[in-house]
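Structures incoming, each one as structure tokens.
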Structure I
Amino acid sequence: MKVVLLAGGFGTRISEETQLKPKPMIEIGGKPILWHIMKEYSYYGFNEFIICAGYKQQIIKEWFANYFLHNSDVTFDFTSGKDDMVIHNQYCEPWKVTVVDTGLNTMTGGRIKRIESYVQGETFMMTYGDGVCDVDIAALVRFHRKHGKIATLTAVRFEQQKGILDIGGNNAVKSFREKGLSDGILINAGYMVLEPEIFDYVHDDKTIFEKESLERLASEGELISYTHKGFWQCMDNKWEMDMLEKYFASGQAPWKKWDV
């Protein structure tokens, strides 16, 4: 089963990093967050990826084109008057990666529509290129197949960001407590499984997948959610980037299930 990764947006909320690179190429632990997401899927045996690129898409292509250089020790030997290169301790992921330029200003639905020919009429998975999660992807796929809907999305509880107030008469605060996970609401975390009929729910480059497509699927009873109670974190700003970096540096990154 192929995995589609949305990696074409501008990442304006973390512009201090995305001026030079697309958001999915921002590094956590010395590797792009896109690589971390791909490692999650690869851990469960899903190794064929279609990357929907857009903004600075050439950087994504160049990174994969030079994968050995980025992940191996290299000797450059000029002594014979030639540019000889020897790669040491070569390690290569068992991946097949297709990077598709889906346009600079294309909306999320349009990006998905543009890779229809690469999916080839098969069930596929899709997620965003800026969030990591420790969801059991194999269990997610089983859940999708059991319920037989066109689309399954992973829902996580998003913690409230502010303290909780109980306000009585005369605007008096009767009680106060800090936010807690139980106060949050369920949101779409990505990590979707989609049937090829999904392309009928996308019209053109202007289609916003999360609005038009998913809303229509929900109204027709073709959208179901898989609730994940574990870790999920997107990377929308510098603070979240630093938090993910600290997780990884501590050796306790919840999404890292792989050994190498």
Structure II
Amino acid sequence: MQAFNYAKPGSVADAARAAGAADAKILAGGQSLLGAMKLGLAAPSALVDLGGLKDLQGISVAGGVVKIGAMTTHAAVAASKDVAQAIPALAALAAGIGDRQVRNRGTIGGSLANNDPAADYPAAALALGATIHTDQRTIAADDFFKGLYETALKNGEVITAVSFPVPEKAGWCKFKQPASRFALVGVFVAKGKGGVRVAVTGAGPGVFRAGALEQKLSASWSGAACDGVKIDAKGLNSDLHGSAEYRAALIPVLAKRAIG
């Protein structure tokens, strides 16, 4: 690991200024970034640690919306009675991320900003029609995720919170890779004011919506509606853990399980 500068700003504005420097990286929970640095896959000139920004932590529920501060840990989301009451599937998702160390260090903002193609939170954000709040603007989840480790965030832009509309119904099911606990395939289903949305993680180079399942579940919100749905394997991941065809076959199965 090469040498780098370290900053721990006292405000979001200071963090944004520091993060705007060339080759600087924002440090949230560090569960992905530090591992990448140790492997030589990332070599930032500076780390901007958001750990001191207490105003980026916390959970509130009001007006049919669950709002979670960007520096709120997965463990805090999983343990929140407010989240469990409003969106049980979101609390269950947080409880199944990684292991205890990851859940107690990793943050929701860090997960979304990193946009790992097998991360759990992007599926929840996309299926629930979440809004990502930054120090500069608000971004709809549909516009936020751009591809493999790519988001709509600009250089130096800092995620401050994420808002999730409370759905009428929602469910989550993950078929995890046992060593990493990342999703080999994960499916989040939701039914709300915007209709039915089904988001898939782990199967492709980034999170995506499964239109075929959305169409079937819009007609009938039931596990049986997922039976026989065919997902095109073209463009899906294929590796030693599972072929593209295997992942495609898993998607409707997990959607059915998510509905319960």
Structure III
Amino acid sequence: MPEEKWKTAITEIKPNRIVLRGYPIADLMGRISFAQAVYLALKGELPTPEVGRLVDAILVSSIDHGASPPSALAARTVASTGADLNAAVAAGVLAINRFHGGAIEEGQRLLLEIARRAVTEADEPKAIREVLEGLKAQGKRASGFGHRLHTSDPRTARLFALAAELGLAGRFVRIARGMEKALAEAAGGKSLPINVDGAIAALLCELGIPPEIGNAFFIISRVPGLVAHVHEEKTRMKPMRKIDPEDFEYDGPPERKLP
């Protein structure tokens, strides 16, 4: 007897037909956003309009963060050798790890652990203290808090404001805010604000996205920025240059408003 075929529930391919999670691609094109399609591919169902807007904002939030992050430097360095676009972008993606863009998964796991320990909202402060004390005892930092540049990450403020506007800011946003407060108290009032990774972690928990794919949202978001850096490196810079992570200046358009 022939062996039973292995299964996939993502995309069905037939002659002249492509079906993603049950929806013909041709029907989706021009009718849903890329962010909604990402959600559909990962979750298996189309998002509500509110969830679609929030996922879109999450993807926009991390599209680029300048030329100095490790992913941009890695992509530019490889591009400087004459490597093809795919190799240079892949180098940038491979630089996304625990300490750069990889805090989303760990942040989600922290939030989920606190939620697991706290039966009610009143239990959350105690659960937060226990988890943070456990991290301190292990010599670990809380993923998703603090930033090397921003003392108040503008992306966090916008994401949380939009989530509240859309009715999607719930328990996990509250826990994240509680962690921010507890960390400041433990540091004698010194702020350790929620960064964009921590904000995304909280919102993905609100949306029921499993932590195992949390970092994918940063990767998906950052790829266009990496492409832009690779193309700029190839078209504006000399090959095989020594790239200083600090000795550069912005010469693009001045700050402008949306029309």
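One of I, II, III was used to calculate distance in nm of label points 7 Å out along Cα→Cβ at positions 31 and 239, giving 4.8; which? The partial results should precede the final answer.
On the way: I: 2.8; II: 1.7; III: 4.8.
It was calculated from structure III.
The value 1.07 for Rg/Rh (Cα atoms, Kirkwood Rh), for residues 79-190 alone was derived from one model only; which of I, II, III is it? Before the final figure, lay out the partial values.
Working: I: 1.20; II: 0.94; III: 1.07.
Clearly, the read-out refers to III.
We did not get these values from a lab; they are worked out from the coordinates using the rules stated. Worth saying up front: this structure is predicted, and the values here are computed from it rather than measured. Cβ atoms are built from the backbone, for glycine too; each structure is taken alone.
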